Structure P
Amino acid sequence: MSPQLLPIIAFIATMAFIFVLRPLAIRIGLTDRPDTRKTHTGEVPLVGGVAIYLALLVVVLLDNHFGLPPIFGKASIHAFLTASGLLVLVGVLDDRSGLSPLLRFLAQVIAAMTMVFGAGSLFTDLGALTSDGSTLYLGLFGMPFTILVTVGVINAINMCDGLDGLSGNMTLVSFLGLGLANTLWGSADHLPLLNVLSAGVIGFLTFNQRMWFRNKAWVFLGDAGSMMLGLALVWMAIDISQGGSRAMSPSATAWFLAIPVFDTVTMIIRRISQGRSPFHADAEHLHHLLVRLGFRVGQAIAMMCCLAALGCAIGLALTYFAVPDPVVIGLFTATGFLYLAVIQWSWYRIHKQESA
């Protein structure tokens, strides 16, 4: 099968599964209902992530003659399907009935361990961060560090899923950025999965993105989709940034996930400083801030996608100009503190005006 057909199949299959699953989701109550944190109207089916996952299964089943597995680098497609399938199942149960944070956390840890032991994808080093310019190897800390980063990124993508089309568009930007890095400096092994997942996300956005002929989403991604896409992002980032044939350093790769990571860390700091649980949901993310400042949903999404694209561009530029890793991670950390300061100041001004 021609590799050019894989994304087309994924795109069509995702849309087909959405058509099939949407009425079923309405019948069984797999829908998102409006509340104090959600501004959409009516019950919206949460089948976008399930449709993307099933479309990936279709691609794998049809493409028995395209060298599968593996579909991306050294990582086994079977390990990816197993790990992401677990997250999709847990996400559906959570969307349908609600699960405890502990159960979701355990599922994410198991998915990360499947990535490590099933595909051998883990952080073995952090790049040339030592004082003498040599590689900083993680050794025994590689596995716990990988699990920590994986769980963190999964939840970062899940937390930014607050506006119609936001998580899908943000993930798509990161996929495209990682694909460009892989094309420029890596091997072509990673591109098939990136292309397939990107096509699946585009198929989902066709029904999720607000457009001129539709003022609300037809389906949502759901926890199943946001967790699966978060896993795919961190898995791909690990494979691209590790090993002797890496496309870029781990420090540069972090820029491809900058906005979700900055936003999540900022929210955790804000909640803890206010005496709240870091796992307690609120309406103080960047996208909530932009809407509160008067931007329309489409404008807020466009602004955040531009910021995400800027992060990818910075990561690519730093790699192209071979900027030393300590400088790269220093810039990333400084930008994170700047992000925190701007968010804190903005919410302070908003609350002060509302109390006046």
Structure Q
Amino acid sequence: MNCPIYMSHAAYMSGRKGPERKYSEDVVIAAEDLTVVFKVGSMFSKKDLYAVDHVDITVNKGETVAVVGESGSGKTTLGKTLVGLYAPATGRIYFHGRDISTMTDEEYRVYRLKSQYIHQDPYSSLNPYKTVYDILAVPLRANKLVHSKAEEEKMIFEALENVGLNPKSYVNKYSFELSGGERQRVSIARALLVKPEFVVADEIVTMLDASLRLEVLDLLLAVQKEMNLSVLFITHDLGMAYYMAGDTGKAAVMYLGSIMEYGPAKEMLESPLHPYTQALLSAIPEPDPVKSRSKKVMKLRSLDPPNPLRAPPGCKFSDRCPFAMDRCFKERPPLKKVGNVMVACWLY
């Protein structure tokens, strides 16, 4: 799989022209017609894999947008592209209304600094050969955010306190001496050290014990409120998406690189319109055994998603959708506004 990771600003800017589109001051990050393509296969036979396929999304100041979907739906690729870790094949990304491809080197550096990524796996995202202090010192030194050892120490100690870790007990520890929850707290502290405005939290509790998950989510919510952070929260769990986005955030359901449904999280997850969102909700286990026996699970035409290299020509969900019509197999539905929600489905 080949894709330019950490592409230079100059490389991304080359050949990109066109007028900028302005957004209101409330919009921190926005993507228009975003497409990310990976070349997969052998060296003699390469094929295009559309990991993100013509996606539009915006995240406002202080808002949480929960991106939900199965493994392989493009959630992580979207998140990494929004923070500049992957370069899009087509489309534009805007940070505070500025097209990042037209930014100066200094503006692009600020965008990368203010857009941070929290990785899913706390066991592989921290350097095992460095102490917690040295791990947290890296972004400060690389971005020249401190001018003395005392200032560096003060910021690192404050960062650890903000995520509920006693600095004196943890600064000299190595990552292999920490529990999963402690490692993820260090990862969050590292992302927040540079005072970001936009954070991508990619399945940040998936690798943790169930007893620790709520603790880490509540920590992120508290920090978000304190710093007025904009958060793209990536998850495969609809309940977790609702918990993080709440009554004021948004949710986007992705399938094979495309957004199937997008809108206010509360409305969308309580009364879903797209058959795929409905199928996800119906598959959530019911803890009450009596209710579980009577619960109706949507019966799909196929349990397995198609090969992403050979996605259906029409609606990507058509070969699994129990409501599919002839049109669904031939034409791809656009995102259409139905009430307060955008939905890509010919039923509407």
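Coordinate-derived values only; no laboratory data. Please read all numbers here as calculations on a predicted model, not as lab measurements. Cβ atoms are built from the backbone, for glycine too; each structure is taken alone.
Some points to look at:
- With Kirkwood radius over Cα pairs in Å, for residues 133-260 alone derived as 15.5, matching label from P, Q: P
- Origin of the value 35, 26, 19, where semi-axes √(5λ) of the Cα gyration tensor in Å was derived from one of P, Q: Q
- Origin of the derived value -9000 (helix-only ellipticity at 222 nm (-39500 (n - 2.57) for each DSSP H run of 4 or more, over all residues; to 500); candidates P, Q): Q
- Among P, Q, which structure scores highest (criterion: mean count of other Cβ atoms within 10 Å over residues 157-164): P
- Here the criterion is FRET efficiency 1/(1 + (r/R0)^6) of positions 45 and 205 (r between Cβ atoms, R0 = 25 Å, to 0.05), and among P, Q the highest value is seen for P.
- In this comparison of P, Q, the computed figure -0.61 for log10 I(q)/I(0) by the Debye sum over Cα atoms at q = 0.15 Å⁻¹, for residues 101-188 alone is attributed to Q.
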